[in-house]
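Values quoted throughout were computed directly from the atomic coordinates according to the rules given, and no laboratory measurement underlies them. Values in this document were obtained by computation on a predicted structure and should not be read as measured data. Cβ atoms are built from the backbone, for glycine too; each structure is taken alone.
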Structure P
C-alpha cells in the first residue's frame, strides 16, 4: 500500500465562525483505494499559499511511501532544506497529512487509530468548551459581560461540562506582551467571581489568554485571579520565551498551560525543562501529528505533567486529538467546539455526551467527512485563520476582546 493522491479542501464555517475563518482539510488516497482525512491547523501564510506547501510536502516526502512509515516521513519533513528544527508552516502541512496516514492505517486494519497507538487507556475523555453566547445574548456585548458569561457557564454545566474556558483579559496584539489595563484586571476578576458563583464546585474555570502580557503583567493578573482557583492560566505571555513563562508559573498559584502555537517535541521539551507549564495543549494539526504528540505525552509523564489537546479548528483535528487522548495515561481533558457545522461536517460520527467524549469505535479516525458540505462552503475572504490587531491596549476607554466569535461588521 502506497500513498498516491492528495486533494486539499479549504472550507469556511458559517458566521460567526467559531473554530476560525477556515479549515484546511486534506484527503489522501492510496494505490489500493483507501482514503484518509487530516486537517492542517492555522498557519502564518494564507490558505492558497498553504495549499501549495501541503502539496510540496506530500510530493517531496510522502508520495509513493507506505503510510506505515510515519517516523521516516516525519524525519524527511523535519530535516527538509537542512533545517532539523521546528518549522511551523512545514510541520502544519505535515501534521494534517500524518493524521490522514493514521486514518488510512486504521481503516485498512479495521481498527480505531488509538488501537494502533498502544490501545485504549481511557473509555471516555473529559471535554471542555469555550464560553459562547447563548441564542438570546447580544454577541457584541457578551465578551464584556460577567453576567452573560455566568449564564452561559451555567448552561454548559447543565449540559454536563465540568470545565469551561473564557478570556476577558483584553486584546492580543502584534506588539507582543503588554501590561494589562487596570480595567482589564478588574473585568477578569469580575468574570471569575460571577462564573464561580454560577457553577460553584461543579466545574473548573479555565482562564484563557493568548500570550497577551509581559511577564510582570501576567503575574499581576494571575495573582488577582487566585482567589477563584482557576484550573489553568493559559499562555500568559508570548510563547517564544519559556524562561519568562517559567517566572510566571513560579509567581502565580494557578497552573500554567501552553502549547497551541508550539510544534514538535523540541519545543514542548523546553516547556517541561524550564518549568514554564505543567499542562500541555498541543493542536495536533500543527504540532507534528499524532505520533509526535504521543512522544510528547511520554515526555510529559516524566515531568508529572498532563495533556489537554487544544482545538480552534474543525472536527477532523478534533478526532485526532481524541484518539491521542484515548491512548495516553496523562490526559487531563480535550477542548471541543459544538456547532451545527462541526457536527454536520463529520455526520455526527463523534459527539460529546454529558460532558465527555466516548472513545470512537469505528475504524480509522472514526469519522465520516461530508465532502459535499465542505465543498459547498468555500473560503470567500482574504484573511488568515486568526489575525492579531495592530492597535495597542486601550488604557483610557477599556478593551472589548471578542474572543473567537467577533460580532458581524457591516
Structure Q
C-alpha cells in the first residue's frame, strides 16, 4: 500500500479517537473513576482489559503493511473498538503516550527465556533457565544498571508526533511503576527453590529480597534523577488493570518531572500464593513494604489471595488505595476487612467466558457475592476483567458480560 494511503488511514483513526475523547460521556467516565479512587464513589466501575485478547482485533482487519505503521493501527483500532462496542467504563485517551525506553543490565547472571506459541501462534507460554540453583550461587549476583535510552525514545516520539501529533498530542511517560520483586525472584531461582528455601534457607530468601529491593529502588531513582518520572493520575493502567484517576496526587500535566511520592505504584507477590501468612509476613512483606511506602499511592496485588493476610499488608503499606480481589480471594471476607478504606478491585474468573465458553451461572454468582458484600460493608468497587486471551471469536460476548455485570451491581 502507498505510504500516503497508510498515513491517511492512521490519521482518520486518530481523528476519531480524539473526537471520542472529547465527548461529554468520556469526561463523565473519567470523573466517575476519579471519585472512585478518591474514595467518594458514585457507583461501581466496570472495565474490560482487552489488550491481551488475541482475537479482539484480528490481523485481517489491519490495512497498513509497513510494520511500524501497522503497530500503530493495531493500537488505534483496539482503542476504538473498546470505546464503541464494549459498553464498559473505559476512558478514551486524549493523547498518545510514549514510554521512555529504559535499558537495564543483567544481574551478573543472564536470564535465558524459552517461549512457546499456542495453536493460534501467540507466544504466551515461556520457560526460564533459572541461573541461581543453590545458596552458594548468590555471590555471583551483581547490581544491575539502568539507563534511559533517550535517542530511541525521542525518535519514536518524533515519529508519532509527525504522524498524529496535530490530532492526538504525543507525550512522553514514565510508564508503569511496578515494584513487584517476587516475579524477579522466581526468574532467578525457580518455583521449587522459592518454596523450599523459604523453609530450609530463609537467610538466602532474605538476601535475595533485599537485593531485589535495592534493584527496584535503583530503577526508580534512575527515573527520578533523569527527570523522566512523570505523573500517572491520568493513566488507564497503574496496577493490575486499574486506572489511576484521582485528585489525591498532584497532576502537573504533560511531561513535567515529579517525585516518586507523587505517583501511583503497583506491588504484588503472586509467587508467594502457596506460602503461609506467617512466612509471607516474615520474609517477603518487609522489603516490599519498604519501597511501596515511598510511593504516593499503591495498588496492591494481582492474582494472589490476600484476605488471609490483608491486615498485615495494610499495616505495612498504609498508602494502599486499591487492592486486588482475585478469584482465589474470599470476596466477602476481604470486603469486611477493607470496608471503605480503599477500593476493592474485583477480578472475575476468566475461564467462564474464555475461548468458546458461553455464559454460566458461575458468572452471576461471583458478581452477586460482590454486590452483597460491597453493600454490606460500604466498599468502593471496581470490576476489572483481566487475563482473557481469547473469546473464541465472539467479541460481542464481552459486551454481554458488561451489561450483565452492570445490571447485577446496580
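Out of P, Q, which has the highest value for distance in nm of label points 7 Å out along Cα→Cβ at positions 29 and 45? Walk me through the numbers on the way to the answer.
Numbers: P: 2.6; Q: 1.1.
Top value of distance in nm of label points 7 Å out along Cα→Cβ at positions 29 and 45 goes to structure P.
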Structure responsible for 24, with relative contact order in percent (Cα under 8 Å, 6 or more apart) calculated and labels P, Q on offer
P
When you work out percent of Cα pairs over 29 Å apart for each of the structures P, Q, which one comes out largest?
Q
